[in-house]
1. Which one of P, Q has mean count of other Cβ atoms within 10 Å over residues 183-190, as calculated from the coordinates, equal to 16.4?
2. Could you tell me which structure in P, Q was used to calculate relative contact order in percent (Cα under 8 Å, 6 or more apart) as 15?
3. From which structure (P, Q) was distance in nm of label points 7 Å out along Cα→Cβ at positions 151 and 303 calculated, if the value obtained is 3.1?
4. Upon calculation of Cα extents along the principal axes in Å from the atomic coordinates, which of the structures P, Q produces 72, 51, 42?
Structure P
Amino acid sequence: MKNQKNPTDWLQTDLAPSAQGISILNFSADTRHALVTTAIGGTYFEDFCSFSLPYWKLYAEKHGLAIVVIHDLVAFENRDSGLNGAWLKLLAPAVVAKAFPLIQRIAIVDTDVIINPGAPDIFADSPSGEFGVVSLVKNLPFDLLVAKKRLAFLRRSFYSDEYPLDSSLFATPQQEYEMEGLPVHDNLFCSGLIVLPQTKAPFFSSWFEEASQRDARTAVAWEQNFLNHKVISHGCHWLPYQYQAIWNLEMANYHPSAYLTNDLSRDAAAQGSVADSLNNNFFLHFAGSWHESRAWMNPPEDILRRLVNLEGVEFSEYLRTTPTGHHVGKLLPGASES
């Protein structure tokens, strides 16, 4: 997959002139919801097509969602605000609204997010008129401080003996906002996933314009803290952690032996670990530039064949049953086959 010459083979590209720089998949006249990503510059587009799109395609087909990939600056009319590419996601809703006016709600998702094909419809779990985001600090299924200490300790032990055991990795939400000169909030989300109605696209566009007037080029966390301030001030719905599990924390918490491998791309053990995290979550985000994130670069077919259908109808129905605990006799593996 990684070596295919034309990654757009995965996508429908014969679009109207108004949609230059955009590719779309699974779109029809009845489609109202879309997964949207910006994949501009470097190998972002090719990597998305190789390592994320196959998951997205299965999920989109299950729930009747379109996939919209903005992969060229021409889609933004070659706007140059001096901000780096991460900020362009603020203009993505307006781009989609112009090209596909029938789309009513979108989920802006980073390219390095993979999706459990059996996961619930994220739009069904997000109130239709609100922003939907996932907290990085609250309602997590683990102790965040312990997870971050494991992360720092394991990086220092296996990646770099210069990695600090105390750094901004441990910054509170209050500290994150303060270091950007922003009003303080007590919560923080990862901007790698944001659900919103297209009626709120003008807010995103206006925030982009405001950011271009700030000293945003030196922002420590790119667009994340600024966008957090705007969205949280506006009001938002907090989705469960499973809609944006963070691989770095998952790996430190549940797959520490993976640190013994320097390169987790195309690695069988890493594929098992990634599949297990995806079995337990809906969306899995490989954010960051440290070595953990290379686990994203594994062939999707090798991950998908390790999924065990815990999000399927059969298991969901079984969960709703009440066990009786009645003894059924001694059972041994293979006994029924003898």
Structure Q
Amino acid sequence: MQTKILIISTNAIGDTYLSAAAIAPLRVHFGSQSEIHLLALTNTENARLLVDALDFDLVWRLPSKSFRNIVTCYFNLFRVQYDYVFSFFPGRVNTFFLMMARSRVRIGFPNVAKVVEWYRLPQKVYCSLKRNESFVWRYGMTFLERIGLCFTAGGIHYAALSKPILRTLESGTVPFPSFTMVHFTSRGKDKTLNFNAQCTLLSFLCNQTDDPLVVLGWQGETALLKQHFHSNIRVTFLEDASLPTLVRYIVSARLFIAVDSFPLHVADAYGTNYIGIFGPTHPQAFQSCSKIVAFSCEDLSLIDGQNIINGIAPLLTS
């Protein structure tokens, strides 16, 4: 008998990518007859490309979190009877669909009040099966362990969890045989390096390596840095990269230095040599990060460039 499963992820693109780690173990547990659907926010081109590159049988696309789009999506979803519905990350829209979808079993991390820095807080798994056991995700546990806790709460057995390799991405080349790639910004200001720190770190890297340096950024994030380094021919900027281009560069980089962000998750999944710079979030969220610079701070943008260099310098030769 076919098992229908829905995974809900209407937050950032990184949450959707992490949620897709549930696909492979679910197919193993429920067998070839399982049918796995995704409800995802597809408000950017890369979000749309991502869901197309993941191994879901069907994708419900939420173009934006407008009231009209949420209601329309809800009525479309309500036609389907699911056996399991999962939401591995908090969010009020995630919670709405988790509780309102037609399903025999609902499992996830719901919230009603808005929670901004959810990754600092302990969160208990909600499971409609009403088991006596309690499962709690705490700061310091990996994001993949959120999926594992939900599986355990639902009696779903799994061997391992890993971020998926994306399918059907374009092939191509990059313009450099060997290069270092950097990404200094995140959607959250508290996970972003301040401008002076970006300049200091990029200047340091120019002196430390003969590699071309590729700076990654979106929506004008690198405009000031580009102006500051306009005369340095070794520094180039990869702006508003499409997902296939992004993956191609990350996989090809000799070294990727980045803050906690979606591109760093891609590097983690593909085994790229990288150095992760962490502030308020915990580096254990990454499955293979052996090189990390972690600051015990609530806001990474308050850390000056020299402190970051002091952390990174020993890792460049290790």
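Just so you know, all these numbers are worked out from the coordinates, no wet-lab data involved. The model shown is predicted, which means the values in this text are computed figures rather than measured ones. Cβ atoms are built from the backbone, for glycine too; each structure is taken alone.
1. Working through the options, I get structure P.
2. That value comes from structure Q.
3. For distance in nm of label points 7 Å out along Cα→Cβ at positions 151 and 303, the value 3.1 is produced by structure Q.
4. Structure of origin is P.
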